[in-house]
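Trainee: Each structure below appears as structure tokens.
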Structure P
Amino acid sequence: MSTRPTLARKLGLFDASMIVMGGIVGSGIFMNPYVVARAVHTPMLILGAWIAGGFVAIGGAFIYAELAARLPDVGGQYAYIREAYHPSVAFLYGWGLLLVTQTGGMAAVSITFAKYMLVLTGAHWPDWIVAAVALGILTIINCLGVKQGSATQSLLMLLKIAAIAALVFCGAFLVHTTFPVWPRPDVARPPSAGIIGEPFSFGLLSSFGAAMIPVLFAYGGWQTSCFIAGEIREPRKNLPRGLLIGVSGVIVLYVSVSYVCLRTLGAVGLAATETPASTVMQLALGTTGVKLIALGIAISTLGFLSQSILTAPRVYFAMAEDGLFFRSVARIHPRTRVPVVAILLQSVWTIIITLSGRYEQILNYVVSMDFIFFGLSATTLFVFRRRGIGDNNGYRVPGHPFTTALFVAVCWLVVANTIYRYPSNSLIGMAILAAGVPVYFFWSRKRKAA
């Protein structure tokens, strides 16, 4: 009698760390610094926003590290919400992830990749063809096995690190006209301005909060590494370590890029350009620098797509395993031992969204949805500790419950801000979630009947 194939635990600490970093670093860090500079206007406030975002990210990594140690199940956030609250809530998370959150983001990133590749190659193909081909190739690689998918993702992540390191090096050593980042003692400032360069006020606090929104989005994505817990060796040890190593590495990269942009362009110059990384490289190496950073951004977007195809399908697989989705989605290939149908399902739907040209509109709907579940997943730690789920003498979040509550509050402040600023988009996002309720009851009833 043949046994049903299972997911293979083939990934170690290095793979986990690269997956964490790959889920965070996309194209945002090459562009987002200007958005922050338009919200706050002094170098110390701009740099402070990226440092503060790093503290929030590492706080979240600590929380998810304990969750991963307590419940190293495939599906990550889906599994945490299911065990802490109810399968219906977990289903809505997976529903939104497949329908719009993950696939809409991937569609937008694939088009970004295509546009940069077309500029670099001088080709005249439609961007959707390049995007679809890239998605198809990465899908095939990930269907060959988790080790092949992870190796590809790790290679692309190392190339991303090289691209960012090159940007930092060129901005620090090859641009000779620079601007001061730290406050200069010989420049007169109002006594109330202090080190931040502006007097403290409610308006300043509001502006800093607005600056934090793009920063927090740029730091997001590390939680997707938990999706693949079922394929990591010694997940109670390697996944928490990978989370902390990966997020710490990204903080170093992001703060370095922010510093170099400020040093090279100044706060005013940074706010004036929508392509700060390209501007820095142009000052350093001219046209060659612009082409090099365009290649770096293309690689970065491709790496993000690779990580997304590697990780997110495990959520749909977990849903199907629970009887809340098509049983075929839970099928594991007997030779490659990966959820091939789940991988194909996500990629096909992403390509459909790409062809529709509605990915940017879809992204507007999912901002509040994403952070609702981000914060909700963190609250499961309170439930796990109270119930003793996965209780052990191993990893624990420092400062809990205060640090955990602060992280949840930050996530839901982002949600509140998004609803306040974009009420119609947020309402559509909530409607998409609500549409999943009858679908859950359909699958739940079907599971009971079986």
Structure Q
Amino acid sequence: MTAARQLSAWTFIAVALLGASLALAALRARADSEPSASTASPASAGAAGVPVPIPAPSPQAVRYYHSGIVLWIAGTVWGLLVPALIFFSGLSARLRDAAQRMHRRWYVSLVFYFGLLSVLMFVVNLPLDYYSEFVRPHEYGLSSQALGKWWKDGFIGLALEIIGGALFLWIPFLLIKRAPRRWWLYTWVAGIPIMVVIAFVEPIWIEPLFNHFGPMQDKVLETRILALANRAGIEGAHVYEVDKSVDTNELNGYVTGIGNTKRIVLWDTLLKEFTPDEVAMVMGHEMGHYTLGHVWKGLLIAIGVLLVGLWLVQASVGGILTRFGARTGVHAMGDVATLPLFMLIFGVALFVLTPPLLAVSRHFEHEADRFGLEITHDNHACAMIFVKFVKHDLAYPVPSPLMEYLRASHPSLGERIDFCNRYHPWLENRAERYAPYFKRS
């Protein structure tokens, strides 16, 4: 089978899987659309307190869940369709020709091409992005963002994308010219430090472009969080309160950064809705991610995915250009007009790899829940956090198993509430898994 036919087969399989996902998801989602509120195991009662029941989703949450499935499938298909159309229609070659007319130097024309492509994709994706990021969250009461702020964030993201392309896109295309057989491996090696640097600088240079990060207003709670961080082995971190209420009504907090850039970030929406005990539990969970090395493990996984994607590009593009070069106006892998084809191949690879990657993510989240429970010993606060997510963020507590497999980066909220209720080894004279990580106070 030729490389071109192999890619076509993978694309067909991906689209077929999406179609099957839509049909099965619709059936299973309907079966799950009206789950009754359940309670945790009675074994959770006693010293740990009365188990917190899993709340039933509201009718609005059910609608949000169903429409989210359709939107996800539409977005996934669209994400594959757009680069395919740009490349196979010959539009990418015309953008390349326009960029070369703007400037004859190779690097400058490459930057112009990427700028034109980025603007084109921004415009083409605009209707779906506008609906999914602005209209739909407002429709369900999950956003308070002004339209002007949404446009501003979109243009900032576009500018960062073009700057990133100007800084790094020349690397693979130059290597293709210099080492046509091993460029993919050399590009991967060059990409590793770039990914590490991005992870290092993003918290201090990129994220503040979108929201204001200021000192935490509640100093008593800040002291408690820093004490918890010190006990988790996170020293020298700074606590920031970010004004996410200008964008969303949803709740979140996280620990981010590497080395001297590590910081504890709490959305102001979370601080308004959660009690101090619940905030401490959220931070215990997020500190678990940091202390257990999930940041670095996630980075290593991303590096591995990059290697797979680059290898697939090398294995597929030559055959595709041989077959479709005349139609597309692109005949060489080192032609910058192949970029949408690269994007398509990466998109197909990511679709196939996403379920196992999500399974790893769910494992990380479960272990972070365990870490948060062990460092706080607060089962009730743990369960109430997820109850509030169900009610406040219109989260669906018991999603379809198929949707959890295909989409969920976190365990279901029903599963997490149940775990919060029943996990308390400190009351059962059993060893805590992560106790060796904790400093004695």
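Values quoted throughout were computed directly from the atomic coordinates according to the rules given, and no laboratory measurement underlies them. Worth saying up front: this structure is predicted, and the values here are computed from it rather than measured. Cβ atoms are built from the backbone, for glycine too; each structure is taken alone.
Trainee: 6.3 is what came out when distance in nm of label points 7 Å out along Cα→Cβ at positions 100 and 284 was calculated for one structure; which of P, Q is it? Please list the in-between numbers first.
Mentor: Values: P: 3.9; Q: 6.3.
Attributed to the structure labelled Q.
Trainee: Follow-up. Out of P, Q, choose the structure whose coordinates give P(r) over Cα pairs in 10 Å bins from 0, in percent equal to 4, 17, 27, 26, 17, 7, 2, 0 when calculated.
Mentor: Working: P: 4, 20, 31, 27, 12, 4, 1, 0, 0; Q: 4, 17, 27, 26, 17, 7, 2, 0.
Attributed to the structure labelled Q.
Trainee: So helix-only ellipticity at 222 nm (-39500 (n - 2.57) for each DSSP H run of 4 or more, over all residues; to 500), computed for just one structure, reads -22000; which one of P, Q is that?
Mentor: Working: P: -24000; Q: -22000.
The correct label is Q.
Trainee: Ok, one more. Using Rg/Rh (Cα atoms, Kirkwood Rh), for residues 52-155 alone for the comparison, can you identify which of P, Q gives the largest number?
Mentor: Q
Trainee: Starting from the value 35: which structure in P, Q was relative contact order in percent (Cα under 8 Å, 6 or more apart) calculated from?
Mentor: P
Trainee: Can you spot which of P, Q the value 0.95 was calculated from, given it is FRET efficiency 1/(1 + (r/R0)^6) of positions 124 and 164 (r between Cβ atoms, R0 = 35 Å, to 0.05)?
Mentor: It traces back to Q.
Trainee: Moving on. Consider the structures P, Q: one of them gives 5.9 for distance in nm of label points 7 Å out along Cα→Cβ at positions 340 and 380 as calculated from the coordinates. Say which.
Mentor: The value was obtained from structure Q.
Trainee: Out of P, Q, choose the structure whose coordinates give semi-axes √(5λ) of the Cα gyration tensor in Å, for residues 84-219 alone equal to 33, 23, 13 when calculated.
Mentor: Attributed to the structure labelled Q.
Trainee: Next up: When distance in nm of label points 7 Å out along Cα→Cβ at positions 252 and 348 is calculated, the result is 4.3; to which of the structures P, Q does this value belong?
Mentor: The structure behind it is P.
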